[in-house]
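Trainee: These notes open a run of structures that come right after.
Only the coordinates and a few stated rules stand behind these numbers; no lab work does. This structure is a prediction, so every number in the text was calculated from the model and none was measured. Cβ atoms are built from the backbone, for glycine too; each structure is taken alone.
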Structure I
Amino acid sequence: MSLEIEDFIKQHKKEFDTDRPSLNMWDRIEKELDQKKPKKSFNIQLWMSIAASAIVILALTFFYVSPVKKAKLSIADVSPAYANRQVRFASLIEEKRDSLQIFAEVNPELYKKFNRDLETLNLAYDSLRKQLPASPNQKLIVKAMVRNLEAQLQLVSQQLSIIVEVTEFKKENRI
């Protein structure tokens, strides 16, 4: 079959060679190619995606960096006067808590009840401390924190006086 095709092509070779391109055909093709040089187009989609990526990176950086700075905020940063009161109340509370622990051996059930009450106030204080950096009115939060410490101090003082009364009552009933 391939021999038949070859023979046919050899016999009709002149008929195939009749159509020749004109001599200036390549010149015209070159001119058209020169005229149709590809234009560098402005790819808006590419630039929009680059801008969006930059915005996302900046936003993530801002949100990760700024809370770290705010988390280190203390009462002294907001109000030095309240910071002094906080230190004083915290030291008094700690002293009285130590005194309560001494009585814990004598009356452990009463100590557990007192400790639960104190833990409730302590949790409220911790919640306020966590809210402080993000609060728009930080002075108000600091006042609430100091009031909470005052309440803790009053509670511990009352607990101490109750324990002293209970201890005295137990001593009187023994005699």
Structure II
Amino acid sequence: MSETTIETNPWTTLSTREAYSNPWIRVREDQVLNPSGGPGIYGVVEYQNRAVGVVPIDDEGFTWLVGQWRYCHESYEWEIPEGGCPAGEEPAECARRELLEETGIHAQVIEPLMVGLQLSNSTSNEVCDLFVARHLSFGSASPEETEKLNVRRLPLNEAIAMAKDGRIKDSPSVLALLRLDCA
């Protein structure tokens, strides 16, 4: 079986209208001609910030997860420290800032793990960069007012097991932890 690559956009956008906007997302509805030439609509969620996640690892092989209630899924979830990186902020510096805000951990070293991940490319433009933090020191967390977080220290291999067995469901967290398992 041969592989066919289509490098040109087979969609035609006829018009665009903003359906909703807030400081974090914009939802637009496009009137389109689909790849077969038929009329249709396409809804797109545009994220205002780049998603960033970071896995802190100490010299003893421990990491930290943050637990919080996730409104959209109506469930309590454990995940790596994450946040939004506004335009003009370097993703690595955002990872450093989010780690400090959510856990009180300062990282001397931030290393890229995976960059440019498309989290839901059929309905959104959300992109995520993942990092590893090393050479850690500890202070006080200062989460945002929208965050009520619990912080948990555990062996990295236990966090990886949580990603593998479904106890961690957040896609950036699963991707980062599974990537570290393959390293």
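Trainee: Can you spot which of I, II the value 0.96 was calculated from, given it is Rg/Rh (Cα atoms, Kirkwood Rh), for residues 74-161 alone?
Mentor: Considering all the candidates, the number was obtained from II.
Trainee: Rank structures I, II by FRET efficiency 1/(1 + (r/R0)^6) of positions 26 and 50 (r between Cβ atoms, R0 = 30 Å, to 0.05) and report only the one at the top, that is, the highest.
Mentor: Sorting by FRET efficiency 1/(1 + (r/R0)^6) of positions 26 and 50 (r between Cβ atoms, R0 = 30 Å, to 0.05) in descending order puts II first.
Trainee: For percent of Cα pairs over 25 Å apart, which structure out of I, II has the highest calculated value?
Mentor: Ranking I, II on percent of Cα pairs over 25 Å apart, first place is I.
Trainee: While we're here: Of the structures labelled I, II, one was used to calculate semi-axes √(5λ) of the Cα gyration tensor in Å, for residues 42-121 alone, giving 54, 18, 7. Name it.
Mentor: Values: I: 54, 18, 7; II: 23, 17, 11.
Computing semi-axes √(5λ) of the Cα gyration tensor in Å, for residues 42-121 alone on every structure in I, II gives 54, 18, 7 only for I.
Trainee: A value of -27500 was derived for helix-only ellipticity at 222 nm (-39500 (n - 2.57) for each DSSP H run of 4 or more, over all residues; to 500); which structure in I, II was it taken from?
Mentor: Here the read-out was taken from I.
Trainee: Which structure, out of I, II, was distance in nm of label points 7 Å out along Cα→Cβ at positions 98 and 154 derived from, given a value of 1.9? It would help to have the intermediate numbers written out before the result.
Mentor: Details: I: 2.6; II: 1.9.
Derived from II, not from the others.
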